[in-house]
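J.: These notes open a run of structures that come right after.
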Structure 1
Amino acid sequence: MNLHKILKIVAGLLGVAGIIFLARIISKGDDEIKAAALNGDTAIVDPMAFVAYIILGLVLAFVIIFVIKNLFTNTSGLKNTLIGFGAFAAVLFISYVMSGGDPMQYKLQDGFATESQSQMVGAGLTAFYILIVVAALTMIFSGVKKVISK
């Protein structure tokens, strides 16, 4: 039995389980589920959540496995991935250096934000702005290039 058949069987079983649990949820109704949840009883929706967690875990595992496999079998792709990763790391580093800590006190749930927490938030915002500008310039450049080449 090859991997494709096994994956089809697993997908089918998870699909059937999802349909059964969904029918169970629908048959109970919103009011009964809300009342049970207020009392701390989530037994009606827990099985559906577990099926969703299993599917999410399987998808993430397969994505990670196949991405890593493809990176090491395709050396030019590995080079391009490392260049992209390096460029992203450079944007994050530049953003962190550009954003200074804010001396103003910001209230959090656990107290006040420290200067390093403030700098990390500023770095994230600066990186976001840099990446927006790069994305916009890339779209404009590709659109102009497409118009010129016609």
Structure 2
Amino acid sequence: MDEGSTVPDVAVTIDDAVISLTSLGAPLVVYFYPKDDTAGCTTEAKDFSALADAFAAAGVTVVGISKDTPASHAKFTAKHGLAVRLGSDVEGAACDAFGVWVEKAMYGRKYMGIERATFLFGADRTLAKAWRKVRVAGHAEAVLAAANAI
């Protein structure tokens, strides 16, 4: 996905409802993360949640997406008091549309997984900025700053 691309018309399950990303409004932040309730993913979700009011004040919708089930998302949200919406992409349509289902390697073993990535779409629904291979520390703040600048 390149800057200038429009929000893909793919659906994810949010709060037990199937919702198209195009229906979430704009500006829109879509962040992909590998797995609920793991260290980096929890920190990232908490960081976006801590800034939820600031994103809302800027008129920006934030949704985090992984291949975890809606039940897993509900448990993750309740456990950590998350304020961001989480989308379930069990079938991988959104991951494919954004190009985040990639080959990864850990301890010499290769496998397929979600690349931690974030996409900021402007009011015109075009991609204003993309962050690939995200490092969690300070990331939510950087996304908020970019959202406020568009």
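Since every read-out is calculated from the coordinates, none of them should be taken as a lab result. Model, not experiment: these values are computed from the prediction. Cβ atoms are built from the backbone, for glycine too; each structure is taken alone.
J.: Thinking of 1, 2, which structure, once relative contact order in percent (Cα under 8 Å, 6 or more apart) is computed, gives back 14?
T.: 1
J.: In addition: From 1, 2, which structure was helix-only ellipticity at 222 nm (-39500 (n - 2.57) for each DSSP H run of 4 or more, over all residues; to 500) = -8500 calculated on?
T.: This value belongs to structure 2.
J.: Quick check: 102 is what I get for volume of the Cα convex hull per residue in Å³, calculated from one of 1, 2. Which structure matches?
T.: 2
J.: Taking 2.9 as the value of distance in nm of label points 7 Å out along Cα→Cβ at positions 16 and 136 derived from one of the structures shown (1, 2), identify that structure.
T.: Checking each candidate, the match is 2.
J.: A further question on this structure: Which of the displayed structures (1, 2) returns the greatest value of distance in nm of label points 7 Å out along Cα→Cβ at positions 8 and 24 on calculation?
T.: 1
J.: Something else about it: On mean count of other Cβ atoms within 10 Å over residues 32-39, which of the structures labelled 1, 2 is highest?
T.: Going through 1, 2 one by one, mean count of other Cβ atoms within 10 Å over residues 32-39 peaks for structure 2.
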